[in-house]
1. Given that distance in nm of label points 7 Å out along Cα→Cβ at positions 88 and 176, derived from a single structure, equals 1.6, which label among 1, 2 identifies that structure?
2. Work out distance in nm of label points 7 Å out along Cα→Cβ at positions 80 and 208 for each of structures 1, 2, then name the structure with the largest result.
Structure 1
Amino acid sequence: MTAPMLSVESLTSGYGDSQVLFGMSFEIAAGEVVTLMGRNGMGKTTTVSTVMGLVRPTGGSIRVDGVPVQGQPPYRIAQRGLGLVPEGRQVFPTLTVEENLVATSANRGGGPARWTVDAVVELFPRLGERRRHLGGQLSGGEQQMLAIGRALMTNPKLLILDEATEGLAPIIREEIWNCLGRLKAEGEAILVIDKTVSALLGLADRHYVVEKGQVVWQGDSGAFQADAGIIDRYLHV
């Protein structure tokens, strides 16, 4: 049996004396789109930060293609093929759009690179129109497109998006979802955190619901929709 691309098992971590994750477990296969859903403060971003090495785990395991990576520095984990679109976008404000993209470019898999500046601009035409603009001059939606493009420029095996459409105008959110749908159709593995349940159900293969630092429900979109109480129990404020 082929090992999952990403496997997280019994993961614990937190900040100082404050523990946030209490045994997080989930996995993602190649070409699969998976969500982490839950209320604010339940550990979704901490999970992503721990997987990426930005927060050091205190227990459990993180494996990429079967290789343990827990406790490794972020650049080492990124080199294993994980590309992060962080919450808040965090583009380089004093670099142009093109410079933002080139700054992160990598082709660790060998062979022709799938993602180049031209490929990102083709995916997000707005970035082509803003190619010479500084990151700090872009709108929030354009910055999110740039953040996604920047992560794609690492030619990742797995694209991770934390709060994919938070704070964006509806028309921009729709554009982001359409682009993620295209990436899925092209075989890109994606882990996505977002609050737009309807869009997540239409996009993802499977879902993990997080409550107080652990998974309390998992299943596909059909099972999610069949469980009438899951939104009230775990997603409504």
Structure 2
Amino acid sequence: MDDLLNVEKIESSYDNSQVLFGITIRIGVGEMVTLLGRNGMGKTSTIRSIMGLLKPHSGEIYFKGKAVTGHPSYKVAQEGIGLVPEGRQIFPNLSVVENLVATEANRLSKREPWSVGKVFELFPALKDRKNHMGNQLSGGEQQMLAISRALMTNPELLILDEATEGLAPLIRAEIWKVLETLKSQKQSILVIDKNIDALSRIADRHYIIEKGLVAWSGTSKELSENTVLQERYLGV
């Protein structure tokens, strides 16, 4: 499998506080990979480093074989990485449709790009709320919108930070179903979440982050069968 993203031994800091100590991960084309670990272990910092929101002071990040280490976040996005950030961060004073149109781009000239209509097929609930402002949506609807907004950039890699945190069970199930659909369409995905059962069912491989290092990596089968590993690093 060809690698789409290679993160090689990156070290990153906030001011004088180092948070990453040599993170190495890879994601293949069409693969769904997770970052797991307890809060404060470096998962979001890894994503921020990939997206150019936190500049590594050591190591390299390659996307499609091209070094993107420390590039501004808008340039990283233009290379084909779409981010669904923790906290959603939708535009509260724009309607659902306006949120979607605001990020619409097909820089990679995909033959069948994402459109407002295709997004509404993926998330029918958004169609029913298409004229509502972002701040009028429920938390679950805002997360659907955040995912849809990222898809409208037609990314080669979709990154989700805390994909289902704080959502009702029915909404979580819908998000997992959508991610499963995207994976079946060969969308490459990197996801942070705490739902081990859902992630083990859908994802191909996993990385467990502990104190800014990769403490373990392996397949879904290996993760599911290793309850000692889950108890040690994930608090399951």
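Coordinate-derived values only; no laboratory data. Model, not experiment: these values are computed from the prediction. Cβ atoms are built from the backbone, for glycine too; each structure is taken alone.
1. Values: 1: 1.6; 2: 2.1.
Structure of origin is 1.
2. Numbers: 1: 1.3; 2: 3.3.
Top value of distance in nm of label points 7 Å out along Cα→Cβ at positions 80 and 208, among 1, 2, belongs to structure 2.
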